[in-house]
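There are structures below to look over.
FYI, it's all coordinate maths here, none of it is from the lab. On a predicted model such as this, the values are computed, not experimentally measured, just so you know. Cβ atoms are built from the backbone, for glycine too; each structure is taken alone.
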Structure 1
Amino acid sequence: MTFESAVRLTEILLALALAQQSLEHLRGPRRDRLLFAGRIGLCGLVILGLAQPWPLVGLAVLSLAILQRYQGPYNGGSDRMGLLALWCLTLARVLPEPAWRELAFGYLGLQLVLSYVISGWVKVINPDWRSGRALGDVFRFSAYPVSEDLRGWAERPRVLAAMSWAVMGFELAMPLTLISRETLIAGLAAAAAFHLANACLFGLNRFFWTWLAAYPAILWLQARFF
């Protein structure tokens with residue numbers, strides 16, 4: 001994957017993710033409608049590849065207004081990853097030197113890998129995650145309307161312990177997938193399946209689309225240095 005094709009694919013995927021997230025605000029207060037309608041319009045220009053790089057610059061500036069409006073990334077980790085991807089992409093388009101542009105885009109790929117490793121480390125040092133108790137609480141107390149059959153998994157400690165260790169193992173092993181193109185693709189497929197399961201079971205749909213948008217960065221980075 002070339003640098004240009006990876007950046008372009010990331011632009012399209014991120015613009016689709018940001019546009020989807022913006023739709024829920026179009027029935028909110030007038031100020032919110034203006035902010036997010038503007039974001040949808042800019043996302044459309046990014047997807048069409050028009051007036052590059054100015055729609056990305058506009059989205060980056062607008063992200064500051066949205067941060068001020070909600071006093072930070074109001075939707076937690078998915079918003080932070082979206083902001084990181086947006087600003088890395090913007091720098092990858094506007095920085096004057098090719099090496100600087102590659103550095104900005106490569107930083108997104110590096111942070112993607114670290115996001116899994118840090119998440120796995122936080123879990124593995126937590127005794128509740130190692131025992132499966134933390135995952136049981138996720139099923140037991142999730143506000144998302146999962147079925148009663150799925151909530152019943154909270155009463156299966158052995159299954160939950162196995163699931164917990166599977167999640168921690170794949171997150172901590174993510175750097176090892178950089179060994180080859182094939183292992184990276186397999187690792188990203190497993191990660192995407194993990195995010196999709198979280199979206200279906202717990203309503204964490206933003207994570208799926210936002211993390212997926214950053215995958216071209218790590219695919220390019222692996223091809224660039226390995």
Structure 2
Amino acid sequence: MIMQRLFGTVCGLSLGFSGAAWADSVPAVVVELYTSQGCSACPPADELLAELADDPNVLALALHVDYWDYIGWTDHFGQAAFTARQKAYARAAGSRMLYTPQFIIDGTERVEGNQPGRVQALIAQQLGAVEPNLTLTREGEKVHVQAEAASLAQPVQVQVVRFRPEMTVEIERGENAGKSIAYRNIVTDWQVVGDWDGKTPLDLQAAAGGQDRTVVILQAPGPGPVVAAERLN
């Protein structure tokens with residue numbers, strides 16, 4: 001069953017924190033999963049994202065939405081900003097529906113439901129794409145973002161994404177009541193920190209304090225295609 005709806009709201013939980021191995025820097029395909037702890041169809045997709053999180057060729061990110069909270073369990077990772085981002089993807093695709101689970105691959109390809117074969121095929125299609133050479137350097141509580149001038153089809157937004165590698169949730173109510181789910185790469189913040197047209201070198205700093213992991217994504221507005229992504233090691 002694929003869950004679908006346009007709006008939602010609010011409620012309790014018990015969780016633990018653990019670290020995860022961080023792969024060496026390589027160009028990566030960005031895979032976003034729109035999910036919810038209150039969605040009965042989501043756990044298999046959460047498991048697929050956990051597998052992708054261990055693939056050095058993939059930058060797997062879980063964005064928890066808030067529109068299923070009303071059915072009995074509040075997703076404590078859920079944010080209205082992530083619901084808004086998923087809505088923006090739907091508008092860009094000419095769709096009036098939101099789905100959980102939903103995968104977005106490199107900002108362009110959409111997969112509704114848990115379809116591992118389809119997701120893996122789309123990742124394979126994106127591997128090896130020519131990307132601007134994006135370099136990240138930690139400077140205290142900031143990340144220094146640099147890239148050489150590049151020929152871009154259109155200007156892109158420089159986005160700093162923060163996430164937690166892994167947290168386990170004991171779900172006590174709602175459609176997934178009684179399940180213990182280990183979530184991976186849980187996005188906590190997604191900010192646009194600048195714009196870049198590629199005509200001159202990119203050189204900027206952005207906040208990156210705290211323990212959450214940091215990645216930088218260059219993506220056309222819309223949201224549109226992802227042109228580059230890099231991890232801060």
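Observations on the structure shown:
- Given 3.2 for distance in nm of label points 7 Å out along Cα→Cβ at positions 159 and 183, calculated: source structure among 1, 2: 1
- Identity of the structure behind -4500 (criterion: helix-only ellipticity at 222 nm (-39500 (n - 2.57) for each DSSP H run of 4 or more, over all residues; to 500), calculated), options 1, 2: 2
- When distance in nm of label points 7 Å out along Cα→Cβ at positions 71 and 151 is computed for each of 1, 2, the largest belongs to: 2
- Entry that produces 29, 19, 16 once semi-axes √(5λ) of the Cα gyration tensor in Å is calculated, selected from 1, 2: 2
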